[in-house]
Structure P
Amino acid sequence: MQVIVPSKSIPIDHPIRQMARFVDANEWRLQHSTETEISVEIPGKWSDYCLTFTWQDSYAALHVNAFMDIFIVDQQIASAREVITEINSQIWLGHFDLIADDGSVVFRHNLPLRGTGGATPEQIEDLVDITLGECERAYPALFQIATGVVSPQTAVDTVLMETVGSA
């Protein structure tokens, strides 16, 4: 996915203001915005993702939750946890989580910014790129588990398989 960095970017600014400019530049649908939180719907290859960015002043960190339109039913919980554990073991930044209340799947990541005075456009771009990249990579395996069409090992093999080129 190609993302656009705003042409008039401010080198260092409050992370939520940087994120709002980034959302505007990419013409994504803003769902909610306050001084400490922004929610945006971003189209992907497999799904539209709802990303919520929250500034935590006490930690001086920007937190992102990326919600996927995948819901795991009770019969698939054990398989989903197995697949999520395997996927998480291959991720350097962030992790997937299964929300017990409703079976939804979310990708979480934090960007610590203590002592920086804010975020740069590049940091915001990296945060979004990493988040969307991991969601796009894991989506097919998690969807297959949610629908019960493959075993956990087959789903893991699918997501961890390196592909070259495109069809």
Structure Q
Amino acid sequence: MTSDIDFVQAIQRLFPRVMRYLEAEETRELTGLQVTPSQMNVILVLYFSDNLSMGELSSEMYLTESACTRLVDRLVDAHLVRRRGDRNDRRVVRVSLTSYGRQLAELVLERRNRRFGNLARKLTEEEQASLLRSLEAVLRTFRELEEERQRLREEEAR
């Protein structure tokens, strides 16, 4: 097992390179679609979990509600999402994809399927499984760290 320092140095070296590659690929897959990466992320979150409240969407996006609202405003203007009141609670605003938003999500997912299919063909089954376990562990840890930060903020506010 590597030391924490070795691990951190490896992450510091590898992560920016992985991110640059993924950002370049994302730019290619969004070319001509008239949406930003952040807007596409909202669309994809809604594709997999449609009809979210603004609070749920902002939580999924790791954004403040005001930042998420600005993103949704632009997507509403582009006819990619719609906002509706909640039938059970008038204070809640729900967001869902329009048919155009759903079509856009499917196009981007098709492009990503090709890209990640190419990746899968270059990795062994063991490497694929290891990568998936590692990514799930990273996301779980980020979620736990965010929950800890939220608890600390709440405790400080009291």
Structure R
Amino acid sequence: MKYRNHNLRKGRASIPGAYYHIIISTHQRRKILADNKVASIIFETFDWLETERRLKWICIMIMPDHVHTVIELGAGQTLAKVLHSLKRFTAREINKSLSLQGRFWQAEYRDWNVRDEKALNNIIRYAYENPVRKGLVEMARDYPYWRCKYEMDW
């Protein structure tokens, strides 16, 4: 079955104060995110969104063609609005930085509500170990495009 944007939105709820695991991917899964300039733009954008109280980020993993993040949604915010702002701003800045044009991100995104602390820990571990599973590094701690507000002791 092929999913369309409207199918991804069915049942989607935005609950301020709730934690979400979100994955956004580059258009046509182009492998251009694992770059110091690009990662800095993405990290700084999450920091700005947090300063503006639109979200609180817990962890951010920037893979070559997608980003995993766990956030707490800010008061009065929706996932759609926050991700639209994030994707629009980063697309413009990254395209400018890399001298690119056109679509940067896939229109859709994946999100899961994080229901409890065990699920939160499992999601953080999954994101942290993703570069090892993809063969990018031997040890997760060696991957440079990772931020987490919690100490990793695995």
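No value in this document is a laboratory result; all are computed from the given coordinates. All values reported here derive from a predicted model rather than from experimental measurement.
Computing mean projected area of the Cα convex hull in nm² for each of P, Q, R, which one ends up highest?
Working: P: 10.7; Q: 12.8; R: 9.6.
By mean projected area of the Cα convex hull in nm², the leading structure of P, Q, R is Q.
Output the label of whichever structure in P, Q, R has the greatest value of relative contact order in percent (Cα under 8 Å, 6 or more apart).
Details: P: 23; Q: 17; R: 31.
Largest value of relative contact order in percent (Cα under 8 Å, 6 or more apart): R.
Tell me which structure, out of P, Q, R, gives 14.1, 42 once Rg and Dmax of the Cα atoms in Å, for residues 60-131 alone is calculated.
Details: P: 14.5, 47; Q: 17.7, 51; R: 14.1, 42.
Matching structure: R.
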